[in-house]
Structure I
Amino acid sequence: MNDTPKPAKRATASDKSAGGFTAEERAAMKERAQELKAARRGRRAEDDERAVLAKIAEMPEPDRTMAEQLHAIIKASAPDLSPKTWYGMPAYAKDGKVVCYFTPASKFNSRYATFGFTDTANLDDGTMWPTSFALKELTPDNEAKIAALVKRAVS
């Protein structure tokens, strides 16, 4: 009988290996590298908005509907924010710095989508405050809360 141990089962493409990245995470990093190259070449704001709308159009439901609604809410609440892609996701920037973003559930095979803010957002409230929110659907109440947060974030 052979007592040689069998090699450990290899992680699949979407599993995290020790210290490694999932296939989805690697894809997001590649998208970010492409975004940075496009920015260095002087990509225009119209191109950025087209890229965001194209990313939204590629999303499966219900992510697509949520992203479309968020896009409309953000454009109406903070017209100074510029749409752009960020790690292949819709994001909105002020003076070139991302303020808020939408992570569709399908992006990282999550059970919910996420709407989040970066540290450039003006949301500070004492010593602790939320910076991202899980979304299963957008209700009128959620839409109003998001609109208020976006307005506050850019104030």
Structure II
Amino acid sequence: MYLYEHTQPGEYIRVILGLCLFFFGIIFVLMLASGDTGAVIALASIIVMLAVIFILFHSLTVRISPSDISLSFGIGLIRKNFSIADICSVKVVRNRWYNGFGIKKIRSGWLYNVSGLDAIEIQLKNERKYRIGTDQPKELLVAVESVLKGQN
């Protein structure tokens, strides 16, 4: 049973992937017309890699249960769990534009994000900090705070 569940689509990933595929498609047709099979194979490989990245990172689902917060990207192969018992604080934060998207180490800790600048930051009892990108920062904050209160 989840107390909160929300899937945020990766808006920018879709736009970037669409533009890349459009331009790669044009280049692909031009290479086919020229007969350069090596270049066609290389470009096709890049298109396949972009498709895999899209499948893995097209969205971020956040689920909160009484015992943990779970994150899963795209089709769910990439996951992260946080035990509620390990969390000491949570707050709404705004990421800087250059922090970007995906999973990465940033100045204040680790970032898990697919779109936008809004996030919540959870601080664990071991002093590590994690930012979870969301298009519902207030709702996510309320959900985490409510399970934290239930632990006390």
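Please treat every number below as a calculation from the coordinates, not as lab data. The structure displayed is predicted, hence computed values, not measured ones. Cβ atoms are built from the backbone, for glycine too; each structure is taken alone.
Which structure, out of I, II, was distance in nm of label points 7 Å out along Cα→Cβ at positions 24 and 80 calculated from, if the result is 3.4?
Only structure I yields this read-out.
With distance in nm of label points 7 Å out along Cα→Cβ at positions 72 and 120 coming out at 2.7, pick the structure among I, II it was computed from. Matching structure: I. Looking at mean projected area of the Cα convex hull in nm² over structures I, II, structure I comes out largest.
For relative contact order in percent (Cα under 8 Å, 6 or more apart), the highest value in the series I, II is held by structure II. When distance in nm of label points 7 Å out along Cα→Cβ at positions 88 and 144 is computed across structures I, II, the figure 3.7 traces back to I.
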